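The following blocks contain the structures, represented as structure tokens.
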Structure 1
Amino acid sequence: MEKEKLLYIGRHAKSSWDFPGRADIDRPLAERGVKDTYNMVQRMIERGEGPQLIISSPANRALHTAVIYARGIRLPFSSVRVNEDLYMSGEDKILDIIYGVDNSIDSLMIFGHNPDFTYLANYFLHDPVDNIPTSGLVRLNFRSDKWEGIGKTNLAGYIFDYPKRKWQDGKM
């Protein structure tokens, strides 16, 4: 029986613009971003899901979002990694990161930025999404036992969720 790989593509939560002159990489989360992230974590818990590994952009807003997820789903911090190439480096670099994940990991969550993360999701989706909003999450299910083997042809299903999306009875 073929294994399944789950890829969660998470856009960082809403960031604050309250600190003029601060470098983009250092912008913190806004209060709304923190609240939205906790709500999205709760949805993941309600679906009985959670990744085995989280890889985040080094940007403050992305890493803070990743830490909230890790704490919420009780993932040990040793399973949270930072990769410089998730910060504004393009979908090809992001794909290299995903393809390089150890195949013993069956569920991976990455946190980063648009437009790269929307482009990445659409690389796999048959019906593209216009935009992954802040705190948005795309979960992709692939029929594959290797990360290098994931692609549009073996996409078995997906969920696209974001804070303003209506959530009822555990289904969208």
Structure 2
Amino acid sequence: MPLTSEDFKPFGDVIEADNAYTKSINEGNTTRYHDLAELDLSAEGGKPGLNIFRSKPLPKPLILDLMERHPLSSQAFYPLGSSPYLVVVAPPGELDPSAIVAFLAQSDQGVNYHKGTWHHYSLALGGVSDFLVVDRISDDQNCDEVRLTGDDRIEINTRSTGP
């Protein structure tokens, strides 16, 4: 399904310029698209971190067998290239494989996963893709992973979403 702010709201924020609050800055030469996501990074002494993640496409057909969540913070991804990518999520709480949803994100859309939202790691489609990532930096454990097995594994047909 296409990534929209309304459909993604239970999982986090869609980061995009459309419908954002704007203001003119830098003597009118720049438009600021303001406060695009609800970042939540400071729990238990964490601090904001700015990173680049480089993701390789998975072999096709895509078989997804791992989900993760960050119980202490949000995590924001914004693509730096021109290829669409997949966003796969499930609601917070105990992971329910039947509640997993996949979204097709365009290259001008980022996502901010709310604290505790289950998600698959970045799913590049058109080739190796870089993502600007804002997340929580700390010395504690802030990543839970669940391995999907058997019928809980997810197969995604990408014929219509990428090469």
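Bear in mind these aren't lab numbers, they're just calculated from the coordinates by the rules spelled out. Please read all numbers here as calculations on a predicted model, not as lab measurements. Cβ atoms are built from the backbone, for glycine too; each structure is taken alone.
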Which of 1, 2 yields 16.9 [mean count of other Cβ atoms within 10 Å over residues 27-34, calculated] = 1
Output 2.3 (distance in nm of label points 7 Å out along Cα→Cβ at positions 67 and 107, calculated) maps, among 1, 2, to structure 1
Across 1, 2, mean projected area of the Cα convex hull in nm², for residues 91-154 alone reaches its greatest value in structure 2
For distance in nm of label points 7 Å out along Cα→Cβ at positions 11 and 35, find whichever of 1, 2 sits highest and give me its label.
-> 2
Give the label, chosen from 1, 2, of the structure having the highest value of mean projected area of the Cα convex hull in nm².
-> 2
Label whose coordinates, when helix-only ellipticity at 222 nm (-39500 (n - 2.57) for each DSSP H run of 4 or more, over all residues; to 500) is calculated, return -500 (choices 1, 2) | 2
A value of 2.4 was derived for distance in nm of label points 7 Å out along Cα→Cβ at positions 59 and 75; which structure in 1, 2 was it taken from?
-> 2
